[in-house]
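Right after this note come the structures.
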Structure 1
Amino acid sequence: MIRLVKNIGPGYDDFLWLMKALGKDDTRPMLQRVRVKDNEACTTDGMRLHVLKIDKDRYQEPIPNGVYNIIKGKGELLLDLTIESVDSFPDISRLFNHAIEASNGKESIRVNGSKRGHDTDISFAKLITSIAEKVALRFQFFSDMVEEHVFEAWVFSPTEPIYFKNETRYGLIMPLRIS
């Protein structure tokens, strides 16, 4: 088991962020796990995806490839390896490779969050108004994505995910069309 302790290195806060996109449906247990492959950790609940680039020099101990259950304790997270091989899981990089190619020359929207929420509210409004068609986007998903960080966001069409990226974190949120 790997132990991540609050206020000791970035691991605790990073994995708390990943936990926000864990699935809650007990009939889909793989959506309740963190997949780590090649120093990237990801979680999804089916409507959003959070991906973290693990800077192994900043962590107390390496996190090997595998699928982990996260156990939250008081001031610590325990990563329990449940599956060692991640080769049978979908390749999430293809989703983001599409976004990188499509974003060439396309202006991004700078979004950020704050503890008090004001910046988060403004960024959310800016993002929603940039979408040409009527869509719904859960504010909680957006708030979970940006937390207190600055991201670049790309909206390609109302039927595609909204992509978010900064130096160590990236992800997507699926909008819902209203029509």
Structure 2
Amino acid sequence: MSQEFENQIRESVLNDKIILFWKKYRLSILICLIFIVLTFLAYFSYEAFNKKKNSQELYEYSIAIEKLKNKDLTGSTKILKKLIHSNNDSIVLLSLNQLLITSINSKEEMIEYINTVLAKNNLRKENIDLIKLKKAIVVFDIENENVINELLDTKNKNSFFVKIQKSLINDFLNSKNKTK
């Protein structure tokens, strides 16, 4: 009987401590729980927004490609110029490639598009290296050795394009030696 009585007292004391703890920290606990729930909601809302935005940009890209197929160069170029300012690297690269293809006869336009994309600071390093490689190919016959070396940073051994960069520099130097 004393054991039962002690258990009831412990249970009562524990219940009183829990109730006292809840009364004392109720506001802090509720604020923390609300903060956690709102954080999850904000994260998933942000992800949903980005997914919708990326879907919209992909849809616009497909419209631009359809316009290209229908020989509507001005309409597709307008859309693609807008898309090279996207935050989605894939959309930027796809749009840039299409713009370069459509302006293949105008090196000035090609260089302008490439410079526009390179001016963005939010591209991944390997994408920047790829775009610089494309620019080096575009300006291959009109620039000097210093510009080509600056575009093709062969000292960076972590680049995905080291072999291509070295080969391009060798071709550049060979072509310049032949013209002398």
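Bear in mind that the values in this text are calculations on the coordinates, not laboratory data. Since this is a predicted model, take the numbers as computed values, not measurements. Cβ atoms are built from the backbone, for glycine too; each structure is taken alone.
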Out of 1, 2, which structure matches 4.5 when distance in nm of label points 7 Å out along Cα→Cβ at positions 17 and 49 is calculated? 2
Quick one: relative contact order in percent (Cα under 8 Å, 6 or more apart) came out at 11 when computed from one of 1, 2, so which one is it? 2
Comparing structures 1, 2 by distance in nm of label points 7 Å out along Cα→Cβ at positions 25 and 113, which one has the largest value? 2
Match the computed value 20.0 of mean projected area of the Cα convex hull in nm² to one of the structures 1, 2, and report its label. 2
Given 2.7 for distance in nm of label points 7 Å out along Cα→Cβ at positions 9 and 161, calculated: source structure among 1, 2: 1
Here helix-only ellipticity at 222 nm (-39500 (n - 2.57) for each DSSP H run of 4 or more, over all residues; to 500) was calculated and came to -27500; which of the structures 1, 2 was it taken from? 2
By the measure distance in nm of label points 7 Å out along Cα→Cβ at positions 137 and 153, tell me the structure among 1, 2 with the highest figure. 2
Name the one structure among 1, 2 that distance in nm of label points 7 Å out along Cα→Cβ at positions 73 and 105 of 5.4 was derived from. 1
